[in-house]
Structure P
Amino acid sequence: MKKHIVSHIAIYILSVVMIIFGIYHFKNPRAMMEYVPANLPNPILWVKVVGAAFILAAVSFIFNKYVKIAAYLLALMLFIFAFFIHGEIYTNAGTEEVKVNALINILKDTALAAFALHIAGSADSHGMKF
């Protein structure tokens, strides 16, 4: 077995998850609109931009091109979601169920962002070195 096969598998799994998130943003933008801050115009556009960002990050990881910048940008986007979107939902939750769901989303996005930072830290200007 190759020395870093587990790293390949982990990055490909993350890529599949990001593609699924991205496709969901395009197929069901109205379901995602509630997460777009009210002060941003055209919420469906923002949902689709985020979906495209997820897909582009995944494509970057799969083809091992622009990995460092894609991973840093993905991590930044996920940290913003965790703290500014899900954090606000958690803080203003009216019910315990909403609060628990927001906490789960904070933890999920933080974990995914940490994995993206690990990928960025492991990449050089030419991509991942396996």
Structure Q
Amino acid sequence: MTAFQKLVEMPLTGRGDSYAPAKFAEKVLPIGTMRKRQRKRLNYAVHFGLGAGWGAAYSVAAHSGLRGQRAVAATFAAVYSGDVLLNTALGLYKPWKWSRRETAIDLIDKLVQAEATGAVFEAFRPTPDESGSPA
């Protein structure tokens, strides 16, 4: 998602860097005040962790028998709704104040992440020859 945001979405929308992942970490972890460089590193680390969470969610969907767009849809629905609900409960998001444009950007960014997660997961999924069991 970070690559899509940096290379596609942000140049198109003119939006600056978001530190939402770092803000989340600062809210739930005992982290003190940070310099800009430290906060940027934290932001990338949390982005990586969130990406791993998307992968875990896709894995659950795939191991439940879903594949392709059904698995992507299930992953997106579970992770996106959880993201918005948790961040809203923590006071970090106020979706009722988002413009249609902000909502669309958030949805598209995270849908791209769900699609990329599915593509990567399926690319590395063992074939029947490798795992000894049917796909």
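Here, each number is a calculation from the coordinates, and none is a lab measurement. All figures in this text were calculated on a predicted structure; none of them were measured in a lab. Cβ atoms are built from the backbone, for glycine too; each structure is taken alone.
Suppose you compute distance in nm of label points 7 Å out along Cα→Cβ at positions 36 and 52 for every structure in P, Q: which one lands on 1.3? So the calculation was done on P. Between structures P, Q, the calculation of distance in nm of label points 7 Å out along Cα→Cβ at positions 60 and 92 yields its largest number for P. Ranked by mean projected area of the Cα convex hull in nm², which of P, Q sits at the highest value? Ranking P, Q on mean projected area of the Cα convex hull in nm², first place is Q. Out of P, Q, which one gives 12.7 for Kirkwood radius over Cα pairs in Å, for residues 44-99 alone as computed from the coordinates? Derived from P, not from the others. Consider the structures P, Q: one of them gives 11.5 for mean count of other Cβ atoms within 10 Å over residues 12-19 as calculated from the coordinates. Say which. It traces back to Q. Quick one: relative contact order in percent (Cα under 8 Å, 6 or more apart) came out at 26 when computed from one of P, Q, so which one is it? Of the options listed, only P reproduces it.
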